[in-house]
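Each reported figure results from applying straightforward, stated rules to the coordinates on display, with no laboratory input. Remember, it's a predicted structure, so these values are computed and weren't measured experimentally. Cβ atoms are built from the backbone, for glycine too; each structure is taken alone.
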Structure P
Amino acid sequence: MEKETIRVCFCTPELDFGEVVGRALGSGFEVKTDDCDNTAVPAGEEGYDCVLLDLRDLPPGAEVETGLRQFEKFRRADFSPPIVVMLGAEDSALLRHLVEAGAYDVLASPPDIVELRWVLHRAHRLHRVERELRELRTAQSSADRLDELIGYTDNMREVFAMARKVATCDVNVMITGETGTGKSILARALHRLSPRAGRNFVAFSCANLPEHLVEDELFGHEKGAFTGAFMLRRGRFEAADGGTLFLDEVGDLPLGLQAKLLRVLHDGSFERLGSNTSMKSNVRLICATHRNLEAMVQNGEFREDLYYRLNVIQLHLPALRERSGGIVTLAHHLLQQVNREFAKNVTRFSRLAMDALDEYAWPGNVRELENMVRLAFAG
């Protein structure tokens, strides 16, 4: 595969210096050197991948004001590429302002060419991700979006394609995946794309709850069924009649209730607590779990017959670390989303933040990534 050429706009008042740096960068770089006062940075795919801005030797006493004015000229350009700044060693005050204003990186001048190549490669990668995200947002590709779920990787597109097929079939679905991968969002998407979309979507988590409480939540109770039952209470199966019932963390369902759930799946009938009257409910059941139900069946912790009733169709959401190349793109999507939420205009992550996004394992998956972006805004 042919190596991609990185297009660099080197803005410097010393054109000879620019030519020297351009030659030193060598193959793989296409450097255009121009005077800072006359350079206009083209936007979008036909423009530059990054800007190298020379802010050495600024007028004494006006370094910060002049440097920021030069920087903002490029920063205001439509879809501006990442800006790498070269400063003199004494310009520490300007360095701080540039970082706060959104410079991708700031290097000492004259630059170390090996470091400069590495920084420009990283800046180019960032610009490519931002360009792809911009194009995807403009095209609104159905392959990369499923209701509120966003996925820019092949394994997520496969999940979305299967989910669209499954949604229209009135069968039970099992969603597997680690905590924080978006299982509940996928369940809502299946409901909204199904023929039951006009009826209720009812969700309940079975995680770490005592058996009697889960039974009461699912099937409801009659007035006086137990101490404290002062009035009739309808359960989740009644509330979801005609629609979709989503049982999250179904692997935590107590064994005693698994038989009752199996009966509902068999003929749709159940009784409220304290009642001998059988009731009917027509629901589509979507379940989710982060546990290995097959292993639980082998260990006698989950009924085999119930497992096969629930697991008619299985959709697996990959962990964030398994979505190769998608973490940074998803982070930028969340950045725009949180921008709107906080009424801010933060355009991109810093170089250090990009490195951290790539290197971290994200045990909390998408939920952790979203919380991290929100925390960065709040901080």
Structure Q
Amino acid sequence: MIQSRRPAMVLALCFIPLLGWAGVKKPSIDVNTPEGKLLEKVQTESDLSKRLMLLELFPDLFPTSPSVEYVWSELQARYHQAGKLDKALGAGSNVLVQNPNNLEAACLNWRIAADMKDAPATTVWMRQAGHVAERVLNKTPDPDMSKATVECGESARKAIEFDAYKEAVTAKNPADRIKSMEEFLKMHPQSSHAGEIEVAIFQAYRELGDSAKALAAAEKLIAHNDAREDAMLLVAESYFKSGKDPNRVVVLSKKAIERLNSAEKPEGLSAADWARNKTAELTQANYMIGSVSFQTEKWDAADQAFRAALPTLTDPRFRAEVLSSLGWANYKLRNIPDAVKFYVECTNIPGPLQQPAAKTLNTITAEYQIK
């Protein structure tokens, strides 16, 4: 389940720097050429409106000049400064036509769209900035790139990554969800959401009823995540049923109990469902610990675990088994009153253990001369 968060675009907006204008490096100006003369005039003009007018002339007069990117960059910044946000956005788009890797222009357009309070445009430019950052920042960044631009690019990358993550983990069909999440991890192998994806894949396989793949996902998950008692218990139960590595069964079951006793109710689950799930998992964990301990003649551990499981065992077959085991464990511990009590209760449950319990009870009462 996705943790509660603000939408990625809104979250990332907090990190768009209020970019000052650094822009493309000023080109070398040959004042003996017409374009050089115009650029020189632009750079000496202090009045913003006159400077904009001169800049607007340049792309029409010299569309193939190497200085066009610089001019569009300056137009983008100056339009923004003048509050002409639609024109600033258009100028920024033209910068990226000239140079698709101009991260500052993409980031400034993201800032401009946000200032326009245009949510669709802000999302578009957030993604555009993220894609440009993916290309630019994965290589050695330009040393002249400002810290604000780098931070903006990183924020955009994180925002579009979260959008992709959200889309993957919210697919309704579990099979589609698994496919989307696996593709997400291929695209973002270093993602901060990798741990959440592992949990979601495990849950999706359980939802599908694919026991083998759910178990494999649980094994992978618990190798580095102690926060998923359901995964621990699934692995422990698999080992328990196969009779393989009883020590691991006990270790995982104890970890699950510790986690359950301190965990808060998961988001999206009602208090009643959480209480029911918690009780069932605690019962399962204590039952497995008790059974393994009983088989290895660790009577104290068996007694403690089975006593913890007993109150919530409603299935007559399992209840009779636990009562019989408790009877024998307490007999071995010389706790005869409790041994008798457990065997008496076991004899009251119809089933295959009723008669053996009665015979053992008779043997104990005769041995200790209990009437």
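Taking 2.5 as the value of distance in nm of label points 7 Å out along Cα→Cβ at positions 200 and 224 derived from one of the structures shown (P, Q), identify that structure.
Comparing all candidates, it corresponds to P.
18.0 is what came out when mean count of other Cβ atoms within 10 Å over residues 104-111 was calculated for one structure; which of P, Q is it?
The value was obtained from structure P.
Using the calculated result -23500 for helix-only ellipticity at 222 nm (-39500 (n - 2.57) for each DSSP H run of 4 or more, over all residues; to 500), pick out the matching structure from P, Q.
The correct label is Q.
Please compute relative contact order in percent (Cα under 8 Å, 6 or more apart) for structures P, Q and give me the label with the greatest value.
The maximum falls on structure P.
When FRET efficiency 1/(1 + (r/R0)^6) of positions 80 and 328 (r between Cβ atoms, R0 = 35 Å, to 0.05) is computed for each of P, Q, which one produces 1.00?
P
Between P, Q, which one scores greatest on Rg/Rh (Cα atoms, Kirkwood Rh), for residues 264-335 alone?
P
Once volume of the Cα convex hull per residue in Å³ is calculated for all of P, Q, which comes out largest? Please list the in-between numbers first.
On the way: P: 182; Q: 169.
Greatest value across P, Q: structure P.
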